[in-house]
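Novice: Got some structures for you, see below.
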Structure P
Amino acid sequence: MTTAPTTSTDFGGSVRSATTARFTGPGGPFALTDTTVRGIPWRVFERGPHTLRELFEHSIGWGDRVFTVFEEEHLTYAEHGRLVAGLAKLLHDDYGLRQGDRLAVTMRNFPEWMPLFYAAQVSGIVFVPLNAWWTAPELRYALSDSEAKLVVADAERTALLAPHLAELPPLIEVRGGEPGAGIRSWADVLASIDRDAPLPDVEIAPDDDATILYTSGTTGKPKGAIGTHRNHCTNILNTLLGATVGLTIANGGVPPEPDPDAPQAGALCTFPLFHIAGITSLTYTPLTGGKLVTQYKWNREEARELVRREALTGVSGVPTVMRQLVEDAIADPEGFGTLAAISMGGAPIPPDLIGSIDDTWSSVVAPANGYGLTETTSAVVSNSGQDYVTHPDSVGRCAPGADVRVVDPATGEDAEPGGVGELWFRGPNVVRGYWNNPEGTAAAFTDGWFHTGDLGLTRDGWVYVVDRMKDVVIRGGENIYCAEVEGALFEHPAVADVAIVGIPHERLGEQAVAVVNLHEGTDGEVTAADLQQHVRERLAEFKVPEHVVFRSEPLPRTPSGKVLKRELRTAVAGEVSR
């Protein structure tokens, strides 16, 4: 059976939905128009920016407003603009990067991220952010796969890459000491750039490639999701629309007038900048003239001080971090008095956390949650404000321009209305495919529809996620694809069989547990710590199982040989919790 997809025009009856419909209708400030891209029908925003270069040019107008904050360092939009222009010229002149070439960056949330990102975008260079938790082999794979012509890394990542310089592109080190042979320091880069240089003379179209973000798959190597300028601009305009609708509702239905004398908005981004949620922060902030605050790593004491010192109006992060923030706000409500929004994503949001936010700030701070993936350029569905308080079990409604289908995995046909199936999405925020991977693209995309691997349903325009088809554990916002960790464990000579399962964890959301059968005769010779170290040497630290459970009996399997992970998960959860 085939039914019509639920679209972003299925707004329902809430005040927020009605306001969204008014703003996106003909003549509205966020009006949508029909277009076709690569043969796929889309509804796109009439207003700009339409490219990330346009976004950068818009940001220069914020002048002496602070753009980035890191510890005691503050950088203005004007300073950032000159830095970007100089870096763009350096990328062209010193490294020969041209439109369509790839620039890779791997580092903590240092402020150097921002000028590097925008120097690439104004030049038509494709920006490739690499996971800072990856091991050297993982980093080397992505650099080779993306054919990056330059890599910029902090000192920790440089130490991983330095032994392999002969097989890598040129390397620039950020926030390090005296660089080793063959490595250029960031200080040398800054000393050599021309901050009065004009922007590169290139034409950039909305559907040109802008980023490649690597996302691990259930099998095989990580896949590089290719994000276009339109993907990213659609994402931030969706975000701006959501904020404008919320303010309009709070203002009695009247759109707020900009107040040039209002204090500058600012947000602490605790998402890693190499994640799509982090990319959202560094693109949305210059759209609105806010300031973007980052930390070397999450530190709740420093976060409290930053909220107070910088009078921050927003914080974004995974539920684990946001729960700590709520706890601190309960203990010190005055210290968080400037907050107006808390945004969460990267992991399932416990409904009780929404109630805690609403209770703590007496409905003044608006909780928000976005459902999306790297392939949907962040949130393709969102739930916020009073809608979230009244529907905390739903991930929300489709973003404007986006459509959702609920597909029966067994038949490939749309599920019955209200039935459960795989969630598919289509729209201008869905990436065009995977870099250098036509097989992966064909498996995950059908006529522009992206197959999420999540099971869900729609009801009265609301989208609900009920389970995952993909074999993945979401630990503190990081995806651990079980097949990858199982593959690493199978490389150990003592491992005869293994399965990775996720069990609930109060702080992290989920934790990974390895259930292992050892080869006969090795029992007692190999410990859990041995196997954890074996994984640690091959994969990023967050992928190392928190627990290893040994089994003498065979792992339970279906007649076709697939491990019955649901059965294992129930048994293991009881053992680990004891």
Structure Q
Amino acid sequence: MDKKAYLYAAKAPDGAQQIRFLRFLKNKYGDDIELCFVEDSSLKGGFKLTCGEDVYNWTAEGRLRQLKDMLADMESGRGLKASESGELLALIKKSIDDFHLNTVPEEEGRVKTVGDGIVVASGLESVTYGEIVVFESGVKGMVQDLRKGEIGVILFGDDEDITEGSLVRRTKKTAGIPVGDGYLGRVVDALGNPLDGLGDIEDDGYRAVEAPAPGIIERQPVNEPMDTGLLSIDSMFPIGRGQRELIIGDRQTGKTTIAIDTILNQQDKGVLCIYVAIGQKASSVARTVGILKKRDAMKYTVVVNASASDPAPLQYIAPYAGTAIGEYFMAKGKDVLIIYDDLSKHAIAYRALSLLLERSPGREAYPGDVFYLHSRLLERSAHLSDELGGGSLTALPIVETQAGDVSAYIPTNIISITDGQIFLESDLFFAGQRPAVNVGLSVSRVGGAAQTKAMKKACGSLRLDLAQYREMEVFTQFSSDLDEATRKQLAYGQGLMRLLRQHSSSPLSLCEQVIVLVSATAHCFADVEIEKILDVRNELLEHFHREESGLCATIENTGILSDTDKERIITVAKEFMKNKA
């Protein structure tokens, strides 16, 4: 069947022009091509040539768009800042002087349906999954569904100006986000636009939000601690730089508090932090940012916010955008901590998109690729090899459970992806145990490999002692007649549980944690009343900082606890308790 090409112009081409058009078309599409002229008085200058879905746009609008695309490519390639207006003007002038028409066809399609942030468009048969497309209104979207004769697009903006029949154009680019040191201390949306009213952000480049995870050869073992400042976690479930440790628990059990405390504890430790808020209330995010500003933590933190009021596509892309920012710093050899708060809402946003795209629902109505949704995200966390700079990206994903059910679909998926989990129990939380870490269900699969020698030596049999206490506590509910040894074991366990309590925004340093653990396992707090243990603990730490500053500095700087230092801690602690009594 003969092919037809259509020439849209205000007036018909003359003979010589028609010959040139036909020669171009035959070279491109073969000899069996027919040129049809369509009069279009709206095209005052230039013309538009179409053949199938290929569009050669030599109108004034098309030439301007080509120039803009060229400038955008040159600008991103040279990393120009908005402030470099003189250089940018020179670049524009040079581009205009060197400008020539691009004979590569654009590909255009037409909108078939639009609604709920989803567009179904026909045409664009060569478009790829994950590619960015642009609509007539200027709104961008990402291709998320490929079907015969049509595509499904999720929108990154308002769909009010997109109507049935609107044009949609390929960009041949994947979704990306600007990155750079200028993002530190800022609050941005999932596309990198500032939300804090502090003006434009100077970027140093552009990274795709979807990127393959580092391979095995590109990684090295996780062997350096990522201190949280929380005694119950650093002693029993240590997190290493490059690890993925899940924080899981019911609503309002302190999950976000643990994440924020971990960020606060990175002060002056050379770790950059990224907090990704997904589907949260704007007031909650504002409160979190307020805490970080108050504690001077925003200077090394980036907040990526896709709130509950944002469209589902932005909530879906937010964690990938945050990871791209983190990978920029990791590639520079930096250690980065990223918090995903939370992936339950991320999965819900993806489920909404998938159902609107008419994908087949599976378990709990989630699509079949929901596991891949999170595995390809969390696998990007790594400790890079020294040849690649030795940087790391540590992930603390947060997942919300319903009534403590860790066997639900999304929790089990993410538990299987991560290197351990910190399980927060509602009963412990309401009993006043903060953080409400369940010792039995929590685990770190990296464990002691990422723990300092001082901490490893100090914690001793702490986890076993607590497990025995919880087992004995259940047993005592059925018997009131207890022997002396059992009563002492219960009192010791209660004391340990009380010592593990910490107020929010009050992390402990390494030396403080070591002092508390050594003193506790040596039964130095045995004679202290339960209600007074925390006050006595704080007074003991003040005493060590005041009277044993050299010992504290040695432990903090070396990460080693010698036998002599351990004995010294026990001696000083017992003497302090004796004087306290």
Structure R
Amino acid sequence: MDRRMKEKGRTVRWIRLALWAGGLMAMPLMAQNSQTASAYNPDAQQVFIGEDIAVARTTYGKVRGFVMRGIYNFRGIPYGASTAGKNRFLPPREPEPWEGVRPTVAYGASCPQSMYDRRPESYAMFVDHWNYDLLDEDCLRLNVWTPGLDGKKRPVLVWLHGGGYARGNGIEQDSYNGENIVRRGDIVFVSVNHRLNAFGFSDLSKVGGEKYKDSGNAGLLDIIAALRWVHNNIANFGGDPGNVTIMGQSGGGSKVCTVAAMPEAKGLVHKGVALSGNSFNATDKAYAEQLGQCILEEAGLTASEVDKLQDIPWEEYLRIGERATEKVNNLPRMGGRGGFSPVADGVHVPEGDFYAPGCAGPDIPMLFCSTFHESSPTRDNPELEEITWEGVADKIRPAYGERAEKIVKAYSSQFPGRKPAEIWALITSNRKWVVETANRKLQQKSPVYMAWFGWESPLFDGRHRAFHCLDISFWLMNTDLMITHTGGGSRPRALADKMGAALLQFMRTGNPNTESLPYWPEYTQEKGETMILDDLCEVKDDPDREARKTLE
């Protein structure tokens, strides 16, 4: 009897581990005709799709998705009309209403872009295996994951993808999948595609006049349109339009910061989470206008022919935009990222400091996080892993001149026990801009929280360390899904449980404190209170302040 009981116990533990690895733990299974989840049965049917299954109403018509492992999926829902032809460069238009029920079972097209290296020989493709399919200007689509179509008011998380303002889409990485956090947190998850690069941020206002006055921020206005869709429709998907958190990483983090400063976002967003990307100002208007003029020149057109830019095939216009960027990328600018990015037009996006007193945008609680090693110089160069202290100083000297040795010494003193390659990664990944953005956000009344993610990937002999993008799968509870980032297993899963719980609590209350983490104080400029996220989580006061000072 004892032997049989032990074998049964091992079998149960094995099944539980297998379910967790697939993202299914504590998973309800949707009954075929039900609008809410019922008890999970691993031997039962896992996917449901049919005439009367997963049908929801939007302001433009009904949509039909499907139910997978107990979670409703709606993919590629249009929140705007095609941006091709006469709609190119203009603010987003509402989609045309449709009759009957529209299938929404596949992800929508991504905005035209130059994609990342996808060759079989690419280690980057192995690590990130970007999810791209169709590229097209009919790209104003969003995806919804929800536990039920039951009228329940669940918190809503809207994901804004990375890739700067040039690349990416709402399901670019498996980390972006909303199924696990929706199931674990009983929330609604939405991811958004919008216009990028020259299609979303070509400022033609000076050469094209009133018609194109908003062209420099068309991509941001797309995001506002998506948020307006959420506000008007998400209740039909079991979400609460009065509790919407915007979250993004890298370029998506910058989008979060920028949207949080836009007057149009008032009433549409209520919290913000910016990961490894931040902004406190936008690109100078004169610079953006000069880029628009260069586009016209590259196309061989005069100002009177600006409308012809709408007729150029998107493949050709993408190349025109890239050539124009190369020509103006060394021009001086007052602020912002430069290139194709949000423009400080003083209408949609503030001129100067996003969070200055009197800012017309929403004043929302915000959580900032960056990783220890956003950039690890040895990532693809194992021969550099044994670099010396003198070697590190030599590597950073072109950027810091005679201060190089002082900087290396300051970082090695503040982070004792780290070898030179690790210190090099910390220096190149310094938190200057995320700290500066958080400090400026403190000008508003809403609270600010700061985190620093230090968990290191065991893959590639540990050279990737706590790299850019790694923390996404932890926040969204996808560490066993994004296995080429984390390696999978119980170690990353344990931290994901803690981080996911903090995110869900922040979504509900504007405060990330849970029993799973130490007390997380609000961030202040004086102390720089920061939650260190690692196997051992702890709060430290501005843990790299003294070293960081040497970079300024």
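Novice: Here mean count of other Cβ atoms within 10 Å over residues 300-307 has been calculated and equals 24.5, so which of P, Q, R was it run on?
Specialist: Structure Q accounts for this read-out.
Novice: Hey, FRET efficiency 1/(1 + (r/R0)^6) of positions 236 and 436 (r between Cβ atoms, R0 = 30 Å, to 0.05) derived from one of P, Q, R reads 0.65; which structure?
Specialist: Numbers: P: 0.65; Q: 1.00; R: 0.15.
Answer for the origin of the read-out: P.
Novice: Computing mean count of other Cβ atoms within 10 Å over residues 396-403 gives 20.6 for which of P, Q, R?
Specialist: It must be structure Q, since only it matches.
Novice: Another question, if that's okay. Quick check for you: by distance in nm of label points 7 Å out along Cα→Cβ at positions 316 and 484, which of P, Q, R is greatest?
Specialist: Largest calculated value belongs to Q.
Read-outs throughout are calculated quantities, based only on the coordinates presented, and are distinct from any laboratory measurement. If you're wondering where the values come from, they're calculated on a predicted model, not measured in any experiment. Cβ atoms are built from the backbone, for glycine too; each structure is taken alone.
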